[in-house]
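Visitor: Below are structures written as structure tokens.
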Structure I
Amino acid sequence: MSLNLDLVGQTWESEGRAWTSTDAILYALGVGAGAQDPLAELPFTTENSHGVIQQVLPTFAVMLGGTRAGPKLGDFDLAQVLHAEQTISVRGPIPTHGRSRTSARVAGIYDKGSAALIVMESSLFDAETGRLIAEVGTGIFVRGEGGFGGERGTSAPWAAPDRPADHVVVYQTRPDQALLYRLSGDRNPLHSDPWLAGRAGFDRPILHGLCSYGFTGRALLHTLCGSDPAGFGMMSARFAAPVLPGQELAVHIWDDGETSRFVTKVGETVVLDRGRFTRVSR
């Protein structure tokens with residue numbers, strides 16, 4: 001068995017990542033900000049526009065709170081790995097520049113039969129002030145590594161409301177979206193290398209799940225928070241199907257007040273499922 005099952009419950013600290021206003025802007029461009037109207041999202045895409053104060057997209061937290069510096073999860077092939085789920089809880093607006101410190105742990109490794117689900121949790125702190133910036137939960141599937149006799153795990157119930165979505169936000173991705181998004185730090189070659197994509201069973205490189213997640217986060221921010229990052233609380237979703245760069249994303253949002261539900265679709269195919277979002281009143 002190539003999974004390191006002894007990691008469950010272990011914690012580790014890492015220096016995290018330093019970032020600048022340019023990194024925040026590059027991330028925003030990577031998740032489509034300004035693509036449809038270059039003047040519509042200037043707080044997230046520029047740092048020196050007249051009368052505009054730069055802000056950071058809340059989903060940028062996924063780039064700052066990763067667990068890459070942790071112990072090796074196993075010796076499985078990278079082509080076996082797929083992103084399964086993602087949660088962020090943002091504790092106020094993210095600074096436009098800074099340096100992070102991360103405390104992380106492997107929360108569980110679950111046996112899904114044909115695959116294993118590894119769940120990691122991390123807390124992201126400002127390295128200088130010690131302020132908690134965000135909490136990040138990440139689940140990855142490792143195909144072919146299930147069947148080891150472990151617990152299957154549980155999930156919270158979720159169902160779309162029995163009514164049409166209150167909002168549908170449509171974004172067009174670019175054919176080179178994955179090449180742009182990877183510059184924010186996720187250099188997994190599954191999203192750029194045709195050879196590895198073929199080994200993973202895809203005809204061509206697919207879009208990062210976290211890129212689709214970032215597009216969806218923009219829709220939630222603008223639709224439910226009035227574009228104010230201070231109102232963005234918790235966002236969680238499961239990755240249900242791959243997206244190809246250049247496809248159109250439609251975010252269907254059911255506004256239930258403080259807590260809302262959402263799915264993201266490509267055509268009739270759900271690509272982000274079981275979405276939950278919590279807005280914050282400040």
Structure II
Amino acid sequence: MSEPFMLDLETYLKRLGYPSAPPPTLETLRELQLRHTAEFPFETLSTMLHAPVPVDPPAVQDKLLRQGRGGYCFELNQLFLLLLQALGFEARVLTGRVVMGGPEDAQTARTHMLVLVTLEGVRYIADVGFGGMVPTGPLQLDSEAEQATPHEPYRLTLIGGTYTLRALVTGSWRAMYVFDLQVVADIDCAVGSWYVSTHPDSPFLGQLIVARTGHRLRKTLNNGSFAIHRLGEASERVQLRDVDAVLEVLRDEFAIQVPEHPGLRVVIERLIAGE
């Protein structure tokens with residue numbers, strides 16, 4: 001019989017800049033989400049290498065807190081959920097369908113995980129795992145008004161029990177993902193993550209996608225294309241020309257400890273070449 005999982009709360013909070021546990025308040029939730037997206041990058045190094053992506057709590061904690069890595073939504077939001085629960089927040093898992101870049105009514109798979117938080121009877125969604133457009137603040141669920149975050153504004157709409165999250169990007173409201181409030185079991189997240197990490201149609205499989213937030217900016221890396229997006233300014237983009245340049249950006253801009261893998265350099269070289 002396996003031992004019960006124990007969250008390393010002290011190490012987790014230290015990574016987020018807290019000397020002790022903060023109270024479970026809305027202000028804490030806002031600050032935690034902002035700090036988390038800046039500290040723990042979204043990254044698909046494992047799926048790029050066609051490596052397994054275990055999403056059980058011990059494996060996720062080891063990857064994020066011990067190995068110097070980031071992850072995708074089923075990893076980042078799972079650990080964030082455990083953190084919130086350990087701090088006394090009322091929180092549970094939700095899953096959604098990503099529609100960014102496609103039609104809003106597309107019946108995509110449930111491949112996104114987010115968190116529902118209830119504070120004094122008011123419901124919010126919190127999400128630290130949506131790549132380059134991750135919301136950097138919690139969003140009130142039962143409001144269709146525009147909601148500010150430290151980065152872009154977002155808004156939620158509800159039609160027939162389905163919520164749609166939209167972000168204001170270059171003057172246009174763009175749909176990010178749709179979700180509902182159905183109860184989610186651990187196996188649902190395991191299946192969703194398995195699809196993302198193994199299915200031939202997964203946008204993450206064999207691809208390098210990395211994102212991290214900063215003060216009034218976002219950094220993204222898509223294969224060999226590195227960009228810094230500053231609020232209210234034109235994006236700065238550079239095409240990385242070789243493997244060493246990619247590894248340097250992963251280390252210096254995203255604070256990722258790149259795993260040792262025999263095929264790493266070959267895969268990155270192919271991605272840079274557009275193969």
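Visitor: Where is distance in nm of label points 7 Å out along Cα→Cβ at positions 72 and 112 largest, in which of I, II? Could the numbers behind the result be given before it?
Guide: Details: I: 2.4; II: 1.3.
Max of distance in nm of label points 7 Å out along Cα→Cβ at positions 72 and 112: I.
Visitor: Can you tell which of I, II yields 9.2 when mean projected area of the Cα convex hull in nm², for residues 64-199 alone is derived from it? Walk me through the numbers on the way to the answer.
Guide: On the way: I: 11.6; II: 9.2.
Corresponding structure: II.
Visitor: Of the structures labelled I, II, one was used to calculate mean count of other Cβ atoms within 10 Å over residues 104-111, giving 19.9. Name it. Working shown, then result.
Guide: Working: I: 19.9; II: 15.0.
Structure I accounts for this read-out.
Visitor: Where is FRET efficiency 1/(1 + (r/R0)^6) of positions 160 and 224 (r between Cβ atoms, R0 = 30 Å, to 0.05) largest, in which of I, II?
Guide: On the way: I: 0.95; II: 0.10.
If we compare FRET efficiency 1/(1 + (r/R0)^6) of positions 160 and 224 (r between Cβ atoms, R0 = 30 Å, to 0.05) over I, II, the biggest value is for I.
Visitor: Let me ask something additional. Which structure, out of I, II, was distance in nm of label points 7 Å out along Cα→Cβ at positions 144 and 168 calculated from, if the result is 4.0?
Guide: Value 4.0 for distance in nm of label points 7 Å out along Cα→Cβ at positions 144 and 168 corresponds to I out of I, II.
Visitor: Suppose FRET efficiency 1/(1 + (r/R0)^6) of positions 208 and 232 (r between Cβ atoms, R0 = 30 Å, to 0.05) works out to 0.60; of I, II, which structure was it derived from?
Guide: On the way: I: 0.90; II: 0.60.
Source structure for this number: II.
Visitor: Out of I, II, choose the structure whose coordinates give Cα Rg over 2.2 N^0.38 Å, for residues 136-175 alone equal to 1.96 when calculated. Walk me through the intermediate numbers first.
Guide: Details: I: 1.96; II: 1.11.
Corresponding structure: I.
Visitor: Next question. If helix-only ellipticity at 222 nm (-39500 (n - 2.57) for each DSSP H run of 4 or more, over all residues; to 500) comes out at -4000 when worked out from the coordinates, which of I, II was used? List each step's numbers first, then the result.
Guide: Values: I: -4000; II: -8000.
The correct label is I.
Visitor: Now, a different point. Can you say which of I, II returns 3.8 when distance in nm of label points 7 Å out along Cα→Cβ at positions 32 and 248 is computed?
Guide: Numbers: I: 1.1; II: 3.8.
Derived from II, not from the others.
Just so you know, all these numbers are worked out from the coordinates, no wet-lab data involved. If you're wondering where the values come from, they're calculated on a predicted model, not measured in any experiment. Cβ atoms are built from the backbone, for glycine too; each structure is taken alone.
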